[in-house]
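Some structures are shown below for you to check.
Coordinate-derived values only; no laboratory data. Since the structure is predicted, the reported quantities are computational estimates derived from the model, not experimental observations. Cβ atoms are built from the backbone, for glycine too; each structure is taken alone.
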Structure P
Amino acid sequence: MSLKRTAFYDIHVGLGGKIVEFAGFEMPVQYSGIVEEHQRVRTHVGVFDVSHMGEVEVRGAGALAFLQNITVNDVAGLSPGRVQYSAMCYENAGIVDDLLVYHMGDHYMLVINASNTGKDIAWMRKNLSGDVRLNDVSDATSLLAVQGPRSRATLQKITDVDLQPLEYYHWMRGKVAGVEMIISRTGYTGELGYELYFPSDRAPGEHVWGAIMDAGKEFGIGPAGLGARDTLRLEMGFCLYGNDIDQTTHPLEAGLGWITKLNKGSFIGRDVLVSAKKDGLKRKLAGFALDEKAFPRHGYSISAEGREVGTVTSGTFSPTLERGIGTGYVPVALAKPGTKIQIMIRNKPVPATVVTMPFIKTNPE
């Protein structure tokens, strides 16, 4: 199967982006370097092409009831112009995917992980009932994430709406560089930021990209790739599907109890989650920081008192903390901050300490 390209592919190549295969797309993993791009987003403003993400419209009189059944959060609490972080579960409470739910007024829009788009839509179709229509608009949608402390100042120069009143996890319609789009106060970095949804035609895409870069020039703007996106999200303790969460994990042990509304009524996986909460969790996703200079990676063993107790789900070098950080599932007794563990790196146990997530504090306003 041939790989897909976003409307910004030629721009990435022209900027010297290192192109890799990711979720069926040819995407830039980095440009000038992951650490430089990471720090630019933390201190100034960076732009990510995340057009590989999936978008699905949910329409019809039964849309709300359908979403209440397939997602763990309470969609009834959403009002037009708001966004909700949620997840879908299988009957055994294993996670199908984590996602965003947008209340669009007369319908909903789900934003799902690129690698899961086909699987997610198949799962949704399997559980359809009543007057519900699904419309996959993934290929017709471009998505840019403008993230960092100077993101608002950058976009305000080229939009016809006032961005100041737009609160976190809210969205509005407006024009950016003359192109009509959805402007969403969301992101995967922990910083002030916006995600822009607009038609995926190449011409307007390149025009919008250029306008954003020109507007942000005085603020030190630059492109950022998938590598920096991963280090930024891990510093915030945000879960990554396929690493920290998947069909073998459930929301409560993954630290997603805050989006899992067991009292909202029936939904797929609820009974298993109610039992898990009643019986007490056996393991939890914990964050850790290495006590020595070393870098943990996905799949490394976690040990305590000479025995293996878990596996690293995500690990990296934190450019902000300048040390190795990671996450992994460990027995509940070992998930308490301050607990000493070891990460097996090249057959050597490297000491680490369980810490409270997020690993860093940001000021996203």
Structure Q
Amino acid sequence: MWEERLFIPGPTTVPAEILAAGARQTTDHRGAGFSALYASVRSASAQLAGAADAAILPASGTGGLEAVAHSLLRPGMRVLAPVAGAFGERFARLAELRGAQVEQMAFPWGAPIAPDAVVARAKAGKFDAVLLTQNETSTGVLHPVDQVADQLAGGPLLLLDAISGFPSVPLHVEGRYDAAVACSQKGFMAPPGLALVLFSRRGKAALESASPHSLYFDLRPYLRGDLPYTPAVTLIAALGESLRLLDEEGEARRTARHHLLGRMARAAGSALGLTPLADPAHASPTVTALSPPEGISVVALRAKAREEGAVLAGGQGEWKAKVLRIGHVGSIQPLDLLGAIGALEVALWSLGHHAADGRGALAALSTWREERQIAAGGQA
């Protein structure tokens, strides 16, 4: 049996350095040593996101979204939720469960939200808050949320789901968003289990005057540094190492790497007859959604690819049985992705799709080579 490699939107393969950091012995979470570690991880997380502060709590990304909903929203608040996929729908649902009056603004799956339309509706409807999704994992679309935020600055609360985007996709919270949610197991390359809530100064002020509806998901103690419940001590240590590696790579290189991976995945899909579902102008750099060839089952294709060692993702929501998704987030390198494309070709061939004759890998390789030529100033 081949060792399986993860090419899903998360969790991602964890680099050895981060695994080693998380393998440390547990420690007193009230002691000076851990307090210093937690403070440094909070500070580095906020700095990475261009935020005023960060709360780090033991939860999944969805737990972070629920914490934001319970801490910053109130029953009866008017909330606008642009929705173009499963995770936009989830954020809207969390606000509804809090008792907010949520108006969903629907956009087609696979298409980006329209910034001007969202801004116009937000202003006309006099909403108290707007929920935005940076990167829609279910469809492989990177939404132009910064364009919305820039036009609504100083208006309604702007709450961002950045779970499957940041830090593979740049984020600057201050001056744009009041709170943004990320998690440990995607772009941070760490094991699952931590939600990061990143606040602007205005967001912190809103939190201080809020009346949270939840005990566990009340974010105020986290920003005071109180750690009201037992933290995930070893995961915090792992996240600290992740932040060191992210700083070492740098935002520019990390952003370029993920955009290259997205282009490679789309080039391979197109060459193999697996149609990319997102327009290249708005395609996600962390996950690519593909429509399989006629007659090829997504379930069977994933199973065959897994036999070759590549774990790929299926669709979600209304696209559950229709879409194959290739995750290329976190520590994935071009060489890793070439291996996944090779496994996909073997799987397609075994299912009778004989166009899988190496052309997908060649298309991805050509994209990689062109990128290197451009980086070298056009030299072959």
Structure responsible for 1.22, with Cα Rg over 2.2 N^0.38 Å, for residues 115-330 alone calculated and labels P, Q on offer
P
Computing FRET efficiency 1/(1 + (r/R0)^6) of positions 75 and 147 (r between Cβ atoms, R0 = 30 Å, to 0.05) for each of P, Q, the value 0.70 comes from structure P
Structure from which 3.6 was derived, distance in nm of label points 7 Å out along Cα→Cβ at positions 219 and 347, options P, Q
Q
Give the label, chosen from P, Q, of the structure having the highest value of relative contact order in percent (Cα under 8 Å, 6 or more apart).
Q
Have a look at P, Q and say which one yields 18.9 for mean count of other Cβ atoms within 10 Å over residues 11-18, as calculated.
Q
For the read-out mean count of other Cβ atoms within 10 Å over residues 59-66, a value of 22.5 was computed from one structure; give its label from P, Q.
Q
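Thinking only about distance in nm of label points 7 Å out along Cα→Cβ at positions 131 and 267, which of P, Q has the largest value?
Top value of distance in nm of label points 7 Å out along Cα→Cβ at positions 131 and 267 goes to structure Q.
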Re helix-only ellipticity at 222 nm (-39500 (n - 2.57) for each DSSP H run of 4 or more, over all residues; to 500): value -6000 computed from one entry in P, Q; matching entry is structure P
